[in-house]
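Peer 1: Structures are listed in the sections that come next.
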Structure I
Amino acid sequence: MTTTYPITVHWRQSGRTIRHQVPEGAYILRSFEEQGDPLPFSCRNGCCTACAVRVLNGQIDHREALGLSRELRERGYGLLCVARAIGPLEVETQDEDEVYDLQFGRHFGRGQVSPGLPLEEE
């Protein structure tokens, strides 16, 4: 018999709360899709922040989340596309721009970008 865990997603942007049993080790995003509840995503590779969540209760295995800094992971953020169920979990979706700004905002907004050299005409 396969072990499953209750996974609760509070989807802020749609005002919905979705709960499903997810098999241990299964990708949460894919499992929700297979159960009829597709969640926001873009790349499915853990490289963007379209499927970002903040963990409210429980833990996720999201070592494949290349699109999140170690700092944000330690602060409780995760990416559902590469998050695997390892126990009961409750998360809340985040706005992609919000997470992107938390991660990269300190690198942007430091003045105007200087234009490069003009392109040569062919």
Structure II
Amino acid sequence: MSDDTSAAFPLADEALSTELLDLVQQATHYRQTKKGANEATKSVNRGTCELIIMAADTSPLAIVLHLPLLAEDKNVPYVFVPSKIALGRANGVSRPVVACCITTNEASDLTAQIRQMKNKVERLMV
């Protein structure tokens, strides 16, 4: 690990990472994800973002570090997972994804799971 990952806070542990990636995968099936730092940024600004997931192995990490600031402004929980390749896979693409967000949809079957995950992520922040 490079010392750059210390900026990647909060970093999900292995179990939480797996849960997060599963949720991203499900949300992708429901068309409830936005992939990439730019899409995630737009989603936060529009107020449609429930949760931001970023990759801690993004290089340079600076390309996603505006997201936590924006997220805190808008009260959106955010978390880092260790791998951008795993995040890409969870998003259903073969390319690495440095950031994605799960978007709001009140009618979605995932609403309860998303709420649970947001609570877990918010506990990491404390």
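Each reported figure results from applying straightforward, stated rules to the coordinates on display, with no laboratory input. This structure is a prediction, so every number in the text was calculated from the model and none was measured.
Peer 1: Matching task: 0.93 is the computed value of Cα Rg over 2.2 N^0.38 Å. Pick the structure from I, II.
Peer 2: Numbers: I: 1.27; II: 0.93.
Of the options listed, only II reproduces it.
Peer 1: Tell me which structure, out of I, II, gives 29 once relative contact order in percent (Cα under 8 Å, 6 or more apart) is calculated. Walk me through the intermediate numbers first.
Peer 2: On the way: I: 29; II: 35.
This figure was derived from I.
Peer 1: Tell me which of I, II gives -13500 when you compute helix-only ellipticity at 222 nm (-39500 (n - 2.57) for each DSSP H run of 4 or more, over all residues; to 500). Could the numbers behind the result be given before it?
Peer 2: On the way: I: -4500; II: -13500.
The correct label is II.
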